[in-house]
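Computed from the coordinates by the stated procedures, all read-outs in this text should not be read as laboratory data. On a predicted model such as this, the values are computed, not experimentally measured, just so you know. Cβ atoms are built from the backbone, for glycine too; each structure is taken alone.
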Structure P
Amino acid sequence: MTATTQAQRILELLRRKGIVRGAELDRLGIHRMHLKRLVDRGLLVQRSRGVYERAEPRMSEHDSVIEVAVRIPKATLCLLTALRLHQLTTQNPFDVWIMIDRKARKPSINYPPIRVVRASGLALSEGVQVMKIDGVDVNVTTVAKTIADCFRYRSTVGVDVALEALRDAWRQKKATVDDILAAAKADRVATVMRPYLESLV
């Protein structure tokens, strides 16, 4: 395959995904030297180690979120970051909140700053959706799961944040009581949440 064809494949991948990682090219059999050539030609920019995008500037309020999702593909955006993405809070968290497996190694990222919570079993696997943000697919907890997580990690995020998220989701009809209760059971906080859920209906 010619260098031109390899470069075209990289640019096509970027057109579809917005951001590409060097590891993805390895899986596709595209040598990483083509990335350097595209950077040298001014067609790509390197956002951070192993993460590239088209040279056109793409300013977005979600740049940090996208970068974390691309650099840590097995992580799920959660808690305050998920609340922001679901438009259930007016807060704009400085850190990007991610959930990873209880036994996984903590990702070593200096920037953007991340906050890591750990889970396992249903608390990790249930209630995860793929959301497209600026053309990039990212894993995010669903509205119901995000609310249940806020109660589960209430000592970290604050009970007031959990209650606000629950009330806003109910008012905006973004989740049903049944959805939230199912997520609460997966997170093992159904008993804690039940009085608050009963007060909604």
Structure Q
Amino acid sequence: MVQQQLMTRGITDARVLAAMAKVPREEFVPPESRAASYEDGPLQIGHGQTISQPYIVAFMTEQLRPKPSDRVLEVGTGSGYQAAILAGLVKDVYTIEIIDALAKDAEATLQRLGYKNVHVRVGDGYRGWPEHASFDAITVTCAPDHVPQPLIDQLKEGGRMIIPVGGFGNQELYLLEKKNGQLQRRSVLPVRFVPMAGEAQKK
């Protein structure tokens, strides 16, 4: 996976590649999908949700430029795989999942595999996790039609956010950086993520 799907498509960060090589992806997919764990595509994990393809996980992680001292917020825990990748790269990962059953399964998997620096919460990621803000980096793995203001507010000065924005079939992955209180935004990749649920759908 690392050599054929990631390195050949331009993932070069040695720490990200090492994290992708270390985390057992098969532990984060349903038993019936284990044979496909390392294929270059998303997989269903139940409740209408997916685990992103390895390349997208690596690409989003690399774009965040994670540092060992960082505290990172993840919106959309899903299977817990992205949180596990980040856990090996940063100090603390705070991850929010709106679907109760997915959050509990992800938390159990992460604990069983010994990830001590991942904190899982059931809740609406649109609102972020204000009690633990601010964050050095934020990654969002579901797509709202705009960047939620609470997430902007919870991003540190100098911080980075990677987020898919748009309707299904017409989404762009944006990298946002907060500089002097202002957001600098650039589109980095066309993508297809599940829509952000909860408050995002009311806006």
Structure R
Amino acid sequence: MSEILEVLFGSKAKTRILRFFLLNSEKEYSVADIAKKNMLATASVRKEIGELKKIKFLVEKTKKGSKYYTLDQDFCFYSELKSLFAKSTASPESKSLSRLKNIGDVKLALVSGIFLNYPKSKVDMVLVANNVSRGKLKSVMSSLEAEIGKEVSFVLMNSDEFKYRLDMLDRFLLDFIEGSHLELIDKIPGLKRFIAGRKKY
């Protein structure tokens, strides 16, 4: 879905910046913040911001000598663009999601929340993995957040903790698996049967 928008809007930088502000419409960001969070070159960010200011998509503010940018919610196509980008973000086809299997011995990866446009979910992702490389996990999450334009909330636990919480019928876990979610990786024996059983109640 992101590739389609990049063709429509002319560049990855513009697509990421549009999505970023539409999904974080209440906040103000400096050029450095925008570049870092979206994994873009500062020069590209300055160029796109200049164009987006011209059409009044962004508003520039100055605080203590520094410039910050925020979305103008009176922009004429605000509602339409927000809907379009929300639909594109609610797609589990993100390239970065496929890299989750490389962070360690991943037993389970479930997504919900922002990936499925399901706001009832308390988190966007549940990960069960052993021997996790924190560096690789951080890299994947940073790429993922740059790709979808919003911070990803996730819960990480090892196999023992997951089994304990499942045996205890942990309310958070039950709410997550009984709600709308998508399975990316499942190497936990009997989990599908357990979930199917819970959904009958």
- Note on the structure: Re volume of the Cα convex hull per residue in Å³, for residues 54-117 alone: value 158 computed from one entry in P, Q, R; matching entry is structure R
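Comparing mean projected area of the Cα convex hull in nm², for residues 126-173 alone across P, Q, R, which is largest? Write out the running numbers ahead of the final one.
Numbers: P: 3.9; Q: 3.1; R: 3.7.
If we compare mean projected area of the Cα convex hull in nm², for residues 126-173 alone over P, Q, R, the biggest value is for P.
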- One of P, Q, R was used to calculate distance in nm of label points 7 Å out along Cα→Cβ at positions 38 and 86, giving 2.6; which? Q
